[in-house]
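The numbers here are math on the coordinates, done by the rules we state, and not lab data. Note that the structure is predicted; figures quoted are calculated from it, not measured. Cβ atoms are built from the backbone, for glycine too; each structure is taken alone.
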Structure P
Amino acid sequence: MLSPIRLISEAAELAAHRHNGMARKGRAHDPYINHLAEVANLLANATDGADAELVAAGWLHDAIEDTDTTREELAEKFSERVASLVAECTDDMNLPKPERRRRQVIDAPNKSPGARLIKIADKISNIGARIHSDQTAEERDDLADYTGWAEQVVAGCRGGSAWLDTEFDNIVLTARASL
């Protein structure tokens, strides 16, 4: 088993390599790695750095969904728990977007405590990336739609970290104020 620092460092490195060249959707087209770093950092803060596997899974939460990374590879390289957390957070990309969204809402309360924290951190990051001071009508509609859906998902994820729940509530308030 890797030491906690090595686990997180190697997860960050794998995430950087696998998501290399990818950009976030939206106007800024930030490097995708920024999203992964933000999610991992939110999880580190939520647990006061006490759960290295959770932080590593935060770095890797989109690896199966967006790259050729496999669950087996993550289990072998990191741990069964890291692989399981990432797999729990992976959408079936063969399904249409409305069905993937519906399943996230329905499945959220049944996720493991760690996967629920990853979901909340992911939604915080994704809402924050959609907030701009000079939004177009299309951007406002996207922000309102995404925020409303994220609230439904997070409703089934709350309770694992009061700090993370508050961070989510704060980003929702910021998003609503910008509409």
Structure Q
Amino acid sequence: MKRIVTATVNNHPGVLNRITGLFTRRDYNIESITVGVTENPSISRMTFVVNVDDETKTEQLTKQLNKQIDVIKVQDITDLPKIERELALIKVVSNPQTRSELAGIIDPFRASIVDVSRDSLVVQVTGDSQKIEALIELIRPYGIKEIARTGTTAFTRGSKKGSGQEKSQGTYAN
């Protein structure tokens, strides 16, 4: 089962290496990983999508991550209300006759064509993994030359505790 685990860490050299080493030693498969600096330049957020057999292994993983040097907080956010996004660039075989057809397919996904050449075009799409997979399956018959995906990045919905704001359930569109 796929789990989304986030970790806030000190933004120091070697932290990513130590953490991914833990995944290797414990035989966890990382499906995707994203890392980026937060609102505080000395702290980074890591988002892991991990395949685990059961929830006990997820608990083990979060406990092991919390023991690591430079790890501030670890959270399994899979079952929490969250904002989850991924970016994909997809290079599709295209000619002048198929471009308008492809545009009609990608439009409902709120994707955009970001590059056009004589024999291909590049589609940019953001959303959850299921949305991206659905678009890929629809344009696959045209011929996919190349795909680059960022992996999932996510955090829980609502405001931080202590900010004086109530937790927001909000609305969103994929």
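Summary of values
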| item | result |
| --- | --- |
| At a computed 0.50 (FRET efficiency 1/(1 + (r/R0)^6) of positions 35 and 123 (r between Cβ atoms, R0 = 25 Å, to 0.05)), which of P, Q | Q |
| Answer label among P, Q for the case where relative contact order in percent (Cα under 8 Å, 6 or more apart), calculated from the coordinates, equals 20 | P |
| For helix-only ellipticity at 222 nm (-39500 (n - 2.57) for each DSSP H run of 4 or more, over all residues; to 500) computed as -8000, the structure of P, Q it came from | Q |
| Distance in nm of label points 7 Å out along Cα→Cβ at positions 83 and 107 derived as 1.8 - corresponding label from P, Q | P |
| Structure (P, Q) behind the derived value 1.49 of Cα Rg over 2.2 N^0.38 Å, for residues 51-90 alone | Q |
| Structure from which 14.9 was derived, mean count of other Cβ atoms within 10 Å over residues 3-10, options P, Q | P |
| Entry that produces 17.8 once mean count of other Cβ atoms within 10 Å over residues 75-82 is calculated, selected from P, Q | P |
| Highest-scoring label, criterion being distance in nm of label points 7 Å out along Cα→Cβ at positions 43 and 139, among P, Q | Q |
| Answer label among P, Q for the case where P(r) over Cα pairs in 5 Å bins from 0, in percent, for residues 67-154 alone, calculated from the coordinates, equals 2, 13, 19, 20, 19, 13, 8, 4, 1, 0 | P |
| If P(r) over Cα pairs in 10 Å bins from 0, in percent is computed and equals 10, 38, 39, 12, 1, the structure in P, Q | P |
